[in-house]
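Some structures to go through are shown next.
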Structure 1
Amino acid sequence: MSIEIREEPMTALDDYARISIAFEVRSVLHVEVRDGGLAGLALVERELDEPWIKDYDTEHTEGPMRWAKMWDLRNWGLLSAWDGATRIGGAVVVFDTPGVDMLERRRDLAVLWDIRLAPPWRRSGAGSMLFHAAEAWAQSRGCVRLDVETQNINVAACRFYARMGCTLRKIDRFAYASLPDEVLLMWSKQL
């Protein structure tokens, strides 16, 4: 296995979208209020009785093929992971895009919008390579911070971002009105 990361034009998004982002939810991170809420919050992992599959691409506003209808993708970067001639995953990084609230109207902030690996290549090291490529992409555009949003149902992603040096910056238990059991977790890494 010889993994290579390549930057591609956003016109390759349809090929990128063929990589599944779906994962099995076996546990969740519950937000627990400590000491009356003034001393802080804790994330406590709890196993589920019934695992289930989450696929962000099937959500009504999600999925790579819908992004161009919602935003101007000129300042978006598409980084793809390849094992020889096989596309095994990728990452999309967003910078300086009006309407993307996560960018906080800043030109020195980037968002790791999406990162995905085909199931056989998960835990292969390709995710770390993609994350580091996303950092470099953002730094080359003068960004000082890289943010990434995930949810409490994606425990593996939370562990991954922590390993990559990210810190948990925000917890929003009420971010998803249509998904009341999911909690927004915003991770950040200073560049």
Structure 2
Amino acid sequence: MSSKSISPSELAKRYAEALLQEAVDHDAVDAIAGEVEALETLIAQNRDFSFLLSAAVVTRSERKETLDALAQKAGLSDICRRFLGVLTENDRTGLLLLICRQFKRLREAYDGYIDADVVCAVRPDDGVVDRLTRTLATVCGKKIHLNVTVDDSLIGGMTVRVGSAYIDGSVKSKLQKLNQVMKGVGL
């Protein structure tokens, strides 16, 4: 009997879903989200903490003892303390950063947000970003989490992806279409 291998990302998502469900069940979504954000920041800014989470030379009992002390000192909720305990027992503390990121995405979806990815030829000013966010929220009927990236190869304009909908208003795309038309005419 072969077992199906689960990617770290999928495993992290499952743990994040369980943590969010626990937070929902205890009416503590905002509090847990704050604690998860603090853990994510700690992992990103503290190499010793990152080492503790994933180093093979740290025993499970050392990891558990250190995480318990950290949770106590940080004043983490019982939900987060138990969650860290489960991760430790299952040797999954190395996934904590991925879990934090997955939790953030899941929480946004829980709060009614959807992701909109915008690629612009130049960095838009805050006014443009605000108008685009409001417009997409109106069109989609949901709160928008706007991800803006810059790609100067677009020459001008932008592309927008919300879910499976894709709008290409870039100059690059228009030039490519014009080129195809001209080739079809034989120019």
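Only the coordinates and a few stated rules stand behind these numbers; no lab work does. Here the structure is a predicted model, which is why all the values come from computation and not from measurement. Cβ atoms are built from the backbone, for glycine too; each structure is taken alone.
If we compute distance in nm of label points 7 Å out along Cα→Cβ at positions 27 and 43 for structures 1, 2, which one ends up with the highest value?
Values: 1: 1.2; 2: 3.0.
When distance in nm of label points 7 Å out along Cα→Cβ at positions 27 and 43 is computed for each of 1, 2, structure 2 gives the biggest number.
For which of the structures 1, 2 does the calculation of helix-only ellipticity at 222 nm (-39500 (n - 2.57) for each DSSP H run of 4 or more, over all residues; to 500) return -20000?
Of the structures listed, the value fits 2.
Comparing 1, 2, where is Cα Rg over 2.2 N^0.38 Å, for residues 91-162 alone highest? Each step should come with its number before you reach the end.
Values: 1: 1.14; 2: 1.35.
Looking at the calculated values, the largest one is 2.
From 1, 2, which structure was P(r) over Cα pairs in 10 Å bins from 0, in percent = 8, 26, 24, 20, 14, 5, 2, 0 calculated on?
2
In terms of distance in nm of label points 7 Å out along Cα→Cβ at positions 75 and 131, which of structures 1, 2 is highest?
With respect to distance in nm of label points 7 Å out along Cα→Cβ at positions 75 and 131, the highest-scoring structure among 1, 2 is 2.
Here distance in nm of label points 7 Å out along Cα→Cβ at positions 67 and 147 was calculated and came to 2.7; which of the structures 1, 2 was it taken from?
2
Identify which of structures 1, 2 gives the largest calculated value of mean count of other Cβ atoms within 10 Å over residues 99-106.
That would be structure 2.
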